[in-house]
Structure I
Amino acid sequence: MPDRLPPLTALRAFDAAARHMSFAKAADELNVTPAALSFQIKSLEEHLGTPVFRRLNRAVELTEAGKTLAPGVADGFQTLAAAWRSTQRTTDNQTLNITAGPAFTAKWLAPRLYEFAQAHPEIELRFSASLKIMDFARDAIDVAIRFGNGPDTGLYSLPLAEEWICPVMTPALAERFPTPQSLVHAPLIIDESINFLDVTANWETWFRAMGIDYTSAHGPRFSQADHAIDAALSGMGVALGRRALVVKDLDDGRLVAPFPTALDTGAHFRFLCSEGAETRPQIAAFRDWIVAEVAKTSHITKAMTRLPSTEYQRT
């Protein structure tokens, strides 16, 4: 049996027919006649030396050889398609496909994007707000902004800023609860989105770090960080705000952090792209813009007394 591969057109015909289990539907997909598709399948079978389909009365089914061949052929075409898309993107300096978590997109990116768009009208921005870890080649993603500790093996990874948490509230609530001890009686908002970290950074650990006896936080619980922040903005209660998600509201005065003791989470947001892609014009422009935007609110971090996780975890 020869090792030489059959013609690509025959493999394409087989792949389409195996997915649809119909020569007619496969022919429609490939924009050929059923007779032409059947000829390509026959050519592949002659090349292989055995049938890959059983022709039934009004249907087809894969033979054992066809079942063995189908997954590899499908994977091969998916790999080719991904490689083609990746290659196309290397020549496209005007489109930027970005993925980031919903909270970061809503609270950090969206309020600032107007300035980037104004400075770079030649770049078309496309966003996917998702926590799904996407594949840069398969999912046609240029840049990902992710929160955590990595690892980011095989990627260009730029840490944007260390993340900390501290109590944030409206100015009106801050007047009602002027001391850390008074927060024991405050309506507390619980953000469960950070629970995946190895470090425990919640209301119990914050109170313990402040030397306050407090063992159980009660209040509305949110699985999305931006929803917890929106609740704090509405005056519902006090939230443990993550730096990136509250820094603009703090800078604009919509929220305040009256107790400047923050807990480091040991994690950070990272700017990610494929290795080597960081020099592409639109990716480099977006990276430099993000770095500059982070620097604009560094004064808020400087005003905080930050407790490293190694300290407050064992307090």
Structure II
Amino acid sequence: MAYIQLITFVCFELDIRLTFVILGAPFDTAASYRSGARFGPEAIRRTSALLRPANVFHHIRPVDYLNGVDGGDIMIIPGNTKSSHLNITEHVKAWAEKGTVPIVLGGDHSVSLPELRAISAVHGPLSLIHFDAHGDTWDEYWGEKYTHGTPFRRAIEEGLIDPYRSIQIGMRGTVYHPDDIEEARTLGLQVITADEVREIGLPETMQQVCQRVGQSKVFLTFDIDFLDPVYAPGTGTPEIAGFSSTEAQYMLRKLAGLQFVGFDLVEVLPALDPSEVTALTAATVVFEFLSLLAVAKRDGGQQ
């Protein structure tokens, strides 16, 4: 990735601690509608060549504070969710055990579950910040327990996240039952729907996010369909009435100071992204992830 290529690549043999690793999880077997998100990691990496090294908002160049590598793609077995998820868990855990913050490029949203298994095995139950149009807390999808619509229900059941220190932002669109959002709340999650975000405003929304997670260790997951399809057409399950890229960037930048131990960016589908605006937005979101890590290091926080 361009924002990785700007950093001097280091090897474990040099005994230099890596702050972060970029990993691809090119898996879309668990998608419910459109396939093709397996090609998301490649598209994001390629389009990131447009990015420059400095973040003006935070007045920082992440390369001045972070050591990182692109660790390549994790081996995926198309059609086999169980084995693919196991590979993701083992791979991400190996990096997390070295004190490195994994940043995973999906793939469909089911990949968050094995990531959470890996990172929570190292850090204990995590707080979750979840940007998405969909809650992904259904118990099953067409009778299947492990799909891109179920990862956070499974994560709560497995004790990977603390729902009472976790929050979902941006839910909207049609659902299977009128109580779907309320059901997520009964699991302990705080949910701020898209309509509620607009009622209370972006500053209040982000204040609630930061208060909810506090100083716990945080995993941030960003589904590109959080954005309106006008801004991110290349995704498998688009929902109208979403957020602009400007609004998303604002929200991410307000998360400075939190203790992040993992990130992912999922559901980019390049075949439906002819202008590559979705991939570019995704690459820029990942750059914001790196900026958050750099700010934490600069200001004497984590890492």
Top of I, II by Cα Rg over 2.2 N^0.38 Å, largest first
I
Given that distance in nm of label points 7 Å out along Cα→Cβ at positions 19 and 235, derived from a single structure, equals 2.8, which label among I, II identifies that structure?
II
Calculated from one of I, II, distance in nm of label points 7 Å out along Cα→Cβ at positions 179 and 195 reads 1.8, and the structure in question is II
Can you say which of I, II returns 0.6 when distance in nm of label points 7 Å out along Cα→Cβ at positions 107 and 147 is computed?
I
One of I, II was used to calculate helix-only ellipticity at 222 nm (-39500 (n - 2.57) for each DSSP H run of 4 or more, over all residues; to 500), yielding -12000; that structure is I
For distance in nm of label points 7 Å out along Cα→Cβ at positions 75 and 251, the calculated result is 3.7, so let me know which of I, II that is.
II
If P(r) over Cα pairs in 10 Å bins from 0, in percent, for residues 115-202 alone computes to 10, 29, 28, 21, 11, 1, which of I, II did it come from?
I
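None of the figures in this text is laboratory data; all of them are computed from the coordinates on show. Please read all numbers here as calculations on a predicted model, not as lab measurements. Cβ atoms are built from the backbone, for glycine too; each structure is taken alone.
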